[in-house]
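Chemist: Pasting the structures in now, so scroll down.
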Structure 1
Amino acid sequence: MQGMLRRLITEKLQKTIAQVPAVALLGARQVGKTTLAKAIAKDINSIYLDLEAPEDLLKLSDPSSFLSAHADKLVILDEIQRSPELFPVLRGLIDKNREQGRKAGQFLLLGSASMDLMRQSSESLAGRISYLEMGGLNVAEINGKQADRQTLWLRGGFPDSYLATADDVAMDWLENLIRTYLERDVPQMGFRVPAARLRRLWTMMAHLQGETINYSKLASNLEVDAKAVSHYIDILADLLLVRRLDPWHANVKKRLVKSPRYYVRDSGILHRLLGINSYDALLSNPVLGKSWEGFVVENILSIVPNRTEIYFYRTAAGAEVDLVLKMPSSEIWAIEIKHGFAPKIGKHYNQTCDDVGATHKFILYGGEDEFPVGNDVKMISLPRLMERIESGKG
């Protein structure tokens, strides 16, 4: 099943490998990057190296000589953030290969860190590398019924969690993943943060899912200063575990909220942090609406076109649109996210859509259908909206 699920990212990756010398495929640990890379490599003359494996690191004791000996292959380097010293070597090899007429398909770099962090490490590859981000499974990929979507929402998009034999098995797997991040990955990346403290912050952010954050209040609860809290959140964002959503900042003649919102990106991790272990427990939990909102946001952002600008809109008076997408075509999609099957439309919704210059207006709800509700607003399900975004037809 897993091999059938990643159609869109597979197509993007294959196309990009054919166009540029190096591609960085970035995504959280265990999201399926290695499985995807190895599947693609079956059809290409390639070599795979895991930079967490001692035997593969030994092969790179003299990286220039070893990689030069495999210059005719696609070299896959897994967990590249562990060895940033390789980037200058890769640059030299790419330039040498370019002189010999080979311009694309030289290196596939897999990393479990954010694009911003990777760019800081790979500045020497500027103009030679493209970045792709691989998220968890989304609604379009599982191609299932509503019960399957409910399972995906509860367990999150990590393949091993979604495909677990039972909810309890999935939650045990997610707990182990959380501990791996806190106890191994964070220290290995050079961040000196007590695991217990970072978990407390992560859990606090889960309770504040989709809200703006008061750094001072969190700092007081953690007994650190606000600067430390900001640093800890940056760590979670760099590991692709937390998403920062910036506010709409265009010139609107209203007082706008200027602080970003934060989401725990994977809904399964969110629920594990909050101790929500079943779908029934989720339905009765106060975080229900914000959990659904975060789940929808991640699904939508997994399939938006490259160069899409992503915001939320909220005025100081409380009028808001949960998600504003400024497409590369300059179209603006305003999306209000509701969990219920018969949601009410806020009386200021059309005005807020006008404020951002929306060309397409949607109320995303928990049902299955799509229908107009007046003023060019469409009520729409998540799968149908994702189909529209992929087709580019609002």
Structure 2
Amino acid sequence: MDTREIQRRLDTVWRMESPRLIARLARMLGDLDSAEELAQDALVAALEHWPRQGVPDNPGAWLMTTAQRRAIDLLRQRRLHAGKQEAMAREPDHQGSVVRDHEREVEDAIGDDLLRLLFVACHPVLPADARVALTLRLLCGLSTAEIARAFLLPEPTIAQRIVRAKRTLAERGIPFEVPRRRALPQRLRSVLEVVYLVFNEGYAASHGEDWMRPALCEEALRLGRVLAALLPASAPVLGLLALMELQASRMGARTDAQGAAVLLMEQDRSRWDWLQIGRGQALLEKALALGGGDDAYVLQAAIAACHARARRADRTDWAGIAQLYARLARVMPSPVVELNRAVAVARAQGPQAAWPLLEALQQDGRLDDYAPLQAVRGDLLEHLGRRDEARSAFERAAELSGNARERQALRARAADL
């Protein structure tokens, strides 16, 4: 096997295994910087050894064993230099197995290193943008450059966010553990928020030329599937994964051959991924069976399922969607939820019925600079026959949008009027 083929295989293994590797090392060392450094050391060791010795049968285990040995050496050095006994969390024996040190066992519900790492990366002490960057770096194995490209930001900006996030975690002494049961719901919300932020940025990019960034959706789905495997009885986790599966099922129909945006009601539904829809609906049923009927993610998944059940746009249950949005507004009060409810009411009962809801949002003022508000306003005004006002609303929406494809679609609607 030549060097290029080995490099290709190592890149693939690294993307798959680096989150587990960093999670295990961080569990041992309690230090994200050292964990990343030793994981990189193991990668360099593979680049040195595999061309001579061949790719091992289990390359992930090879990387893990190599990294753990180096972590143990580092712990011994620390203990030696500090002059005190410092217990080690895990140490491979001569066969590469791991012995757990029960004195350092964390009193948590789930003993999984990946889950611990996810809770650390998404800790509420960090601002949302730092949590997203750190999660993509540690849990998805993306490089700083890849994250910067995904969010159309300078690479130094992303690097600074990651450095500051790790420094904050170290300075605050954030333990590398799953929260105790009483703290779990609040901390889990932070984790789910980050996963959904990543998904949404991929599903409807806030800036740039592309309408979607599918790679970010895939990373969010991967995180959601990891969470669902580790917390299979959590209705919010299953609800979020159901929501992402159902929304992602439409991605193949959301753009035309030129990459222009195709709105939901105009999409070719034969291009939807019906197997993915089936997975999403099954997850939603499990979340509801677990009593998640009033959870915000479960309700959003139920709304997405209403769309998924309609093989034709004119068969969409808009009345049911409007009722679900009304429930969601009680659970998660938000002007964005109210805007979506106004859209559903307009579809179910006509634009006149939805107009008071939209007027209330305009008086509220919190969505003054929100492009979708003006887009919905333009749509309602067009259906009410107020074409000049509708054109102005679409033009204003285009001005507010940061996405080139969305601006193009909004200006096209204004031009049609």
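Chemist: Have a look at 1, 2 and say which one yields 2.4 for distance in nm of label points 7 Å out along Cα→Cβ at positions 58 and 146, as calculated.
Modeler: Only structure 2 yields this read-out.
Chemist: A value of 21.8, 67 was derived for Rg and Dmax of the Cα atoms in Å; which structure in 1, 2 was it taken from?
Modeler: Computing Rg and Dmax of the Cα atoms in Å on every structure in 1, 2 gives 21.8, 67 only for 1.
Chemist: Here distance in nm of label points 7 Å out along Cα→Cβ at positions 34 and 274 was calculated and came to 5.5; which of the structures 1, 2 was it taken from?
Modeler: It was calculated from structure 2.
Chemist: Given a value of -11500 for helix-only ellipticity at 222 nm (-39500 (n - 2.57) for each DSSP H run of 4 or more, over all residues; to 500), calculated from one of 1, 2, which structure does it belong to?
Modeler: Values: 1: -11500; 2: -22500.
Clearly, the read-out refers to 1.
Chemist: Looking at mean count of other Cβ atoms within 10 Å over residues 218-225, point out which structure of 1, 2 has the largest value.
Modeler: 2
Chemist: In terms of distance in nm of label points 7 Å out along Cα→Cβ at positions 66 and 386, which of structures 1, 2 is highest?
Modeler: Sorting by distance in nm of label points 7 Å out along Cα→Cβ at positions 66 and 386 in descending order puts 2 first.
None of the figures in this text is laboratory data; all of them are computed from the coordinates on show. Worth saying up front: this structure is predicted, and the values here are computed from it rather than measured. Cβ atoms are built from the backbone, for glycine too; each structure is taken alone.
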